[in-house]
1. Using the calculated result -9500 for helix-only ellipticity at 222 nm (-39500 (n - 2.57) for each DSSP H run of 4 or more, over all residues; to 500), pick out the matching structure from I, II.
2. Which structure, out of I, II, was distance in nm of label points 7 Å out along Cα→Cβ at positions 32 and 112 calculated from, if the result is 4.5?
3. Among I, II, considering only FRET efficiency 1/(1 + (r/R0)^6) of positions 88 and 104 (r between Cβ atoms, R0 = 25 Å, to 0.05), which has the greatest calculated value?
4. Once relative contact order in percent (Cα under 8 Å, 6 or more apart) is calculated for all of I, II, which comes out largest?
5. One of I, II was used to compute Kirkwood radius over Cα pairs in Å, for residues 56-119 alone, and the result was 13.6. Which label is that?
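Throughout, read-outs are computed from the coordinates displayed, never taken from laboratory work. Quick caveat, the model's predicted, so the values are computed rather than measured. Cβ atoms are built from the backbone, for glycine too; each structure is taken alone.
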Structure I
């Protein structure tokens, strides 16, 4: 198997407010866009929702896991919406010099797609990213 070189991007965004199921859906939909277009390998911490339903953990454990995973990522994309946790993750990126990009509400339009591709290409250049 040949590995495709793509950045690993942490998908940060709201989880609890206003609705966890809606927020997980939004995160997975954006992550699928990244994969479908060959832009990045997304890491979606929102998927811990299923894990927590099966084997609940304290909130502090989830935050610790999120940061442990984030430190292993190449960058972060910040989905729109109010989130203290995602704000803390972007603050961490600023402190550590990790690139991150704010995703607008209307992320599916061509303008943002071009901006996203340009941002990825400027931080992780590779052939074939158009």
Structure II
């Protein structure tokens, strides 16, 4: 855990925010994801939008983000920690600007067509987790 993460946890505890765990150990689908599909989702600017904020090992993508950590940093996390950050990074860091990709309740300013829906499916999240684990 780095200093920023420790501060975010301390802040959430002091502020009274619910903070249970930084990990979702079990697969959302009950199965392992496909790393090739996961890489395609991460690199696709119409689906995951990951490269809007993150950079990573994608030499074919000219423009990559610099607002968030390089995706190679995912290698320091466990499978469950990676999953939690994709599902809802706000549970780990309440100040995170990363959207919750598998949350449909408690969101503000959601267009009517997207209410009650998640950004990514459970299968897509598992595919991304599988891909990010290959970066270790």
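1. Source structure: II.
2. The read-out comes from structure II.
3. Largest value of FRET efficiency 1/(1 + (r/R0)^6) of positions 88 and 104 (r between Cβ atoms, R0 = 25 Å, to 0.05): II.
4. Values: I: 30; II: 35.
If we compare relative contact order in percent (Cα under 8 Å, 6 or more apart) over I, II, the biggest value is for II.
5. Details: I: 13.1; II: 13.6.
Matching structure: II.
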